[in-house]
Structure 1
Amino acid sequence: MTNNKPLVGETFPKITVPQLGGGNLELGKPDTGHDWRLVVVYRGKHCPICTRYLKELGEIAPDLAKIGIDVVAVSADPEDRAREQIAEAGVSFPVGFNLDIPQMRKLGLYVSNPRSVQETDRPFSEPGLFVVNDEGKLQVTDISNAPFARPALSSVLMGLNFIKNPDNNYPVRGTHNDRS
C-alpha cells in the first residue's frame, strides 16, 4: 500500500459522495453556517463499534456546532446498509455512502477486505477522523487500521474547544515533513 495520506496544514482533498436523503456530500466543505468540519469515516453496518461511535458522535454534535464545527460521516456501504445503520444509531447529521477505494486511498485510509459475505460484499475503509479548518486545510487527523483504535470523542471535543479559542493561538501540529 502506498501511503498518500493528506498532510496536516494542507488543503483537504475534494471528495464528493452521495448523501443519505438525496444529493451529494462534499466531505471537507463546512455547511449550515459553520466554518469548520469534522469528518468521520466509519467501517460500515457490519461494525457494532461503529454504531456506538456514531451514536456518541451524535451526542457531541450539538457541542461541536456551538463552536462552529459541523459533523458528517461516511462509509463504503451502499445506501441501504448505510440507511439501516444510521437509523440504528439514531443520528441526524449528514451521512455519505459509497466511498470508493480511490477516495479511501486519497484520504490515506487503511482498506480491508471482508472476512465473509455475511460481513459485507465489498472492501471497506478502516476508521478515520479528519478536522477541516476555516481555510479548507486539514487541522487534525486520526487514521486507524482497527475498529477499536480511534480517538475518544470527548477528548476530540475538548481539544477542538481549545484549538478554536482565539486566545490560545494554537497552530496546526505535525507540519514538519519531508515534502516541505
Structure 2
Amino acid sequence: MKFLCRDKIAKRKLESVQIGLELFSILMEQQVIAPDQLGFLKELLQHIRRRDLLSLVEQFEQAELHAPDDQPDVHEKRLLKVAFDVIRANVGRDWKKLMRELGLPEVKLDKVETAYRYDLEEMVFQALREWQKWKGKDAKVADLIKALQGCNLKLVADWIEDKLSQVNSGTK
C-alpha cells in the first residue's frame, strides 16, 4: 500500500511508515481520506483486492447518505442530553453492546472507536451522538432505556429515569 501512496505522501515520510495505521493517519492528516472523501481509499482497497474492506467502506458511505436530517424536538433533545450524560459516566466498556442493541451500524462503531480510542467517555458520548444523528427525530430516551435494559444495564436505566423525573419536576 505504501507503494500506491507514493504520489500522495513525501518519500521521507513514507519511508518512516512501519504499520498500516501510520499510513492511514498520514493520509487523514493530509486530507487525502476523510469521512466524506473515500475515493482514494476505495481505489487502494480495489487495487490490493480487499473486497471485504471495500464493502465495509461502501456500507459506511451508505449509512452516511441515508442518515435522517431531521432532529428530535427541543424537549426530547433536552432529555437525550440528560440521558447521554448518565450513560457516558456509567456505561464504560459495555458501550458497544449498548450501541449494537440500539442498532447502530458496525461501521459507525468502528469510526467512533478509531477516532476516540484513548478516551472511553468520549467514545461513549460520540457513539450516542452518532446514534442520535442516525435516528434523527426517531431518537428517543425510551429507546435508550429499553436498550440499556436489554443489555442488563438496568441500574443505568433506573438512574436515567430518576434524573429525568428530577428534570421534569423542575429540580436538579
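Side notes on the structure shown:
- Comparison across structures 1, 2 (criterion: mean count of other Cβ atoms within 10 Å over residues 103-110) gives the highest value for 1.
- Structure (1, 2) behind the derived value -20500 of helix-only ellipticity at 222 nm (-39500 (n - 2.57) for each DSSP H run of 4 or more, over all residues; to 500): 2
- Distance in nm of label points 7 Å out along Cα→Cβ at positions 79 and 151 - highest-scoring structure of 1, 2: 1
- FRET efficiency 1/(1 + (r/R0)^6) of positions 23 and 87 (r between Cβ atoms, R0 = 35 Å, to 0.05) from the coordinates reads 0.55; which among 1, 2: 2
- Winner on Kirkwood radius over Cα pairs in Å, for residues 31-110 alone once structures 1, 2 are ranked, highest first: 2
- If relative contact order in percent (Cα under 8 Å, 6 or more apart) is computed and equals 27, the structure in 1, 2: 1
- Source structure (of 1, 2) for volume of the Cα convex hull per residue in Å³, computed value 128: 2
Read the figures in this text as sums done on the coordinates, not as results from a lab. Remember, predicted model here, so these are calculated numbers, not experimental data. Cβ atoms are built from the backbone, for glycine too; each structure is taken alone.
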